[in-house]
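So, here's a batch of structures to check.
What follows draws every value from the coordinates through simple rules; no lab data is involved. This one's a predicted model, so the numbers in the text were calculated from it and none came from an experiment. Cβ atoms are built from the backbone, for glycine too; each structure is taken alone.
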Structure 1
Amino acid sequence: MEQACVLLVDDESDLRHSLAQGLELTGHRVVATGAPEEALQHVNRGFYGVLVTDIRMPGFDGFEVMRRAMEIDPALPVVLITGHGDVPLAVEAMRAGAYDFMEKPFSVGHLASVAERAIEKRRLVLENRILREDLADRSGLESRLVGRSPSMERLRQMVLALAPTDADVLILGETGSGKDVVARALHDEGPRKGKAFVALNCGALPAEIIESELFGHEKGAFTGASGQRIGKLEYAHGGTVFLDEIESMPLELQVKLLRVIETRSIERLGSNKSIDLDVRFIAASKEDLEKAGQEGRFRLDLFYRLNVVTVPIPPLRDRLEDVPLLFQHLAIEARARYRREIPDMSPAYLARLASRPWPGNVRELRNVADRFVLGLESGSLPDGLSPAHGLGGDLTQDSLSDQVAAYERALIATALTRNEGSIKATYEGLGLSRKALYEKMRKYGLGREDA
């Protein structure tokens with residue numbers, strides 16, 4: 001971003017030149033003019049700076065300058081210079097959106113301080129706009145399912161292939177891996193995008209009300225049913241129902257859900273009338289449902305009905321090469337939410353992040369990104385990360401080549417672990433030749449035992 005500018009408008013040439021010279025001595029770049037029309041030519045939505053204008057001027061006054069400038073960009077900071085008798089007008093201008101006002105006489109130092117604060121505010125506004133535009137410019141799936149690893153490429157391909165269909169889907173993945181994100185992507189990338197997306201956490205709904213939540217009820221269906229209520233399934237007509245943690249659904253309700261999926265119809269509690277449904281079902285589980293069925297904790301017939309198409313989500317530890325890119329993406333999102341600066345990310349810090357096993361998956365990484373943007377992560381190791389995870393020493397003082405080498409060592413060590421020491425699977429997964437992998441392992445002191 002170019003150097004900020006103080007756009008100074010005042011018809012008194014002596015005062016204008018004095019203020020401009022004083023501001024330049026404090027390090028500010030100044031564009032000074034006595035013509036409001038000329039000043040407004042510099043104003044646009046990308047203008048990086050602050051507008052400082054006198055109120056009393058011939059032609060049109062400072063209020064009109066402010067009004068026209070804020071028509072171009074309502075977020076532009078405007079500082080009004082006022083005479084003694086103009087203070088009530090300045091207060092009115094503050095209510096209209098002025099950043100600040102200064103009553104004559106004032107020191108150049110005071111004006112420089114006000115301008116500096118206004119410029120800082122402007123910088124945050126512009127940078128947040130750029131970040132929001134950057135996120136918006138990314139393609140839908142790449143901004144949701146972030147990563148360049150083969151497993152994420154396959155996941156995006158599966159979502160693109162399944163989204164246009166009405167096929168019911170079972171999503172399998174560990175806690176925090178992003179099952180809800182994949183479900184929402186399947187909905188948003190398909191023809192049901194404009195319809196309802198109803199998400200239900202089967203593990204969070206009390207067993208005594210989950211049936212009413214799903215199917216709805218008629219007046220008098222049970223004690224306390226004072227009126228008719230439409231259930232979540234009926235509300236989702238034309239859209240998608242996402243059943244998260246479906247392994248937690250009571251067995252007796254699983255029977256009724258199986259019938260709904262097969263017949264695409266429901267009956268409200270207390271009613272004998274069948275209501276047709278046009279919905280797509282997406283279920284998600286962190287458990288092996290077939291194993292749960294064999295153990296009697298989940299109905300196998302429901303599992304087989306849901307298991308037409310299964311979408312597995314890789315845990316973050318199996319795609320550590322995605323961590324640096326994903327962390328930066330999450331930091332950008334956190335910055336937009338908190339309107340805060342993103343601290344400098346050293347290659348060493350990203351390398352350390354990429355060497356952690358991340359048992360909490362993307363959710364855990366998102367928490368670290370939030371703390372990083374809030375200034376609570378100083379670039380030190382996240383909790384639980386030690387040199388034993390593949391990086392030793394204080395890399396923050398190392399050269400770029402040393403930091404890149406540490407990152408490469410961590411990726412190779414992680415790949416060896418993921419492939420249980422298999423050399424062939426490791427060099428194929430990393431896109432290396434067998435010889436190149438052996439040379440790098442020898443260079444970094446790695447052996448199969450590191451798996």
Structure 2
Amino acid sequence: MTATTSTPGDLDRRRVFHPFSIPGAHERDGGPAMIVSGSGSTLTAADGRTYLDAMAGLWCVNVGYGHPKVAEAIHRQAVKLPYYHSFSSMATDQPALLADKIIELTGDLGMSKVFFGSSGSDANDTQVKLVWHYNNLLGRPQKKKIIARHRGYHGVTVASASLTGLPAMHAQFDLPLPQVRHVTPPYSLWERRPGEDDAAFSARLAAELDALIVAEGPDTVAAFIAEPVQAAGGVLPPPEGYFPAIQAVLRKHDVLMIADEVVSGFGRLGGWFGSHVLGIEPDLMTIAKGVTSAYVPLSGVVVSEHVWKVLSGDGGVFQHGYTYSSHPLAAAAALANLEVVEEEGLVAQVSARGDHLRARLNEALGDHPLVGEVRGLGLVAAVEFVAERGEQPKRFDPSLAVAARITRACLERGMITRALPAADTISFSPPFTIAEQEIDQIVAIAREAVDSVADALAREKA
């Protein structure tokens with residue numbers, strides 16, 4: 001074997017195919033940083049630079065980096081039983097304990113069973129198959145269409161990317177599937193009409209959904225999927241009364257409600273699940289990210305008792321599952337992670353830190369000439385940038401890539417945020433364990449970055 005002097009950075013550039021990156025550019029130039037360690041809310045790169053992670057990875061490292069309790073649980077399980085499958089009714093103890101804990105945390109939502117996978121994408125793919133199977137068992141083979149929302153994010157498999165309401169994720173792959181439809185999101189900055197209050201806005205969006213179901217034929221529409229707060233699509237908290245109005249339409253037409261809790265679940269919005277916070281009554285729930293704080297990949301479909309009664313009623317073999325379904329190592333990590341969240345009171349801390357984050361963002365950026373809106377709920381927030389403020393704001397030309405430039409300026413100053421797709425918006429979703437002074441640092445860096453880009457835009461315009 002030939003010795004090599006290539007650095008990990010060189011090998012990454014030459015050998016790793018990165019998601020959501022420009023392949024040729026990465027192969028040629030590499031990326032902005034190679035992260036080699038993390039502690040709390042701080043990441044360290046191979047060159048020694050440190051970064052405050054305002055995004056908890058991808059909305060997911062809720063207990064922070066390097067928590068010893070989670071790491072120790074992973075080690076213990078790896079020594080005891082690193083893996084065994086769950087096919088043909090074979091079982092291991094950790095997934096059983098975890099499923100029971102998840103059902104306990106869902107409280108009065110009427111949940112009964114958990115089907116485990118590895119990612120939010122595969123879980124939403126499973127949701128599609130369950131919904132189709134459910135209607136087949138009920139003798140309704142034509143009831144297969146699923147309605148999602150524009151700007152929603154539900155994953156990247158063929159089915160889950162179809163549910164995702166971001167056109168850039170469809171164009172390269174001949175998506176969406178023909179069974180998927182999309183409706184208007186509760187995007188107040190751009191979709192709310194002048195003078196329209198929360199009740200009127202919610203009622204109009206519910207009426208749009210009702211009209212679409214009627215136009216498609218209620219006997220063909222099987223489910224509606226929604227994130228409690230749309231995350232990657234812009235951090236879009238719904239107006240008050242939105243989900244009750246939506247669910248009244250769904251019940252009217254016997255359409256299942258899928259709550260995609262991949263980001264919102266396990267405390268991110270200040271309650272154990274976004275469904276609790278926003279009054280959602282799901283038939284099915286999707287979980288991932290925060291269940292393990294991303295220490296080990298794990299996802300799940302949480303099935304309500306009334307749906308389970310149908311799925312379990314035919315007696316045949318359920319022809320679906322993954323090699324890593326009910327992975328004992330991932331389940332052990334999840335149990336330790338949820339114990340940390342409970343023992344350290346992190347769900348309550350989310351509310352306090354979230355209030356502090358939004359207050360500081362509003363103080364620092366709310367009146368900035370480039371800022372159209374500061375918004376959020378719990379410990380997730382966003383700042384959207386506009387070319388002109390006002391009751392009818394004006395968007396920037398997309399070619400200016402304003403949000404992307406701001407995130408680069410933040411990175412140069414030692415803070416990681418994220419430019420969200422199809423909007424000049426940056427997001428914040430830090431670990432639950434973040435300190436208030438770290439939030440203050442994040443906001444100060446964001447203000448510096450916005451000012452630097454504003455100055456550059458002014459020079460370019462001159």
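Can you tell which of 1, 2 yields 40 when percent of Cα pairs over 25 Å apart, for residues 75-306 alone is derived from it? That value comes from structure 2. If distance in nm of label points 7 Å out along Cα→Cβ at positions 275 and 435 comes out at 3.8 when worked out from the coordinates, which of 1, 2 was used? The structure behind it is 2.
Here relative contact order in percent (Cα under 8 Å, 6 or more apart) is compared for structures 1, 2. The highest value is that of 2. Computed over structures 1, 2, distance in nm of label points 7 Å out along Cα→Cβ at positions 171 and 187 reaches its largest value in 2. Computing Cα Rg over 2.2 N^0.38 Å, for residues 19-58 alone across structures 1, 2 gives 1.32 for structure 2.
Supply the structure label, taken from 1, 2, corresponding to semi-axes √(5λ) of the Cα gyration tensor in Å with the calculated value 54, 37, 17. Clearly, the read-out refers to 1. Looking across 1, 2, the calculation of distance in nm of label points 7 Å out along Cα→Cβ at positions 259 and 419 that yields 3.5 traces back to 2. Taking mean count of other Cβ atoms within 10 Å over residues 203-210 as the criterion, the top-ranked structure out of 1, 2 is 2, with the highest value.
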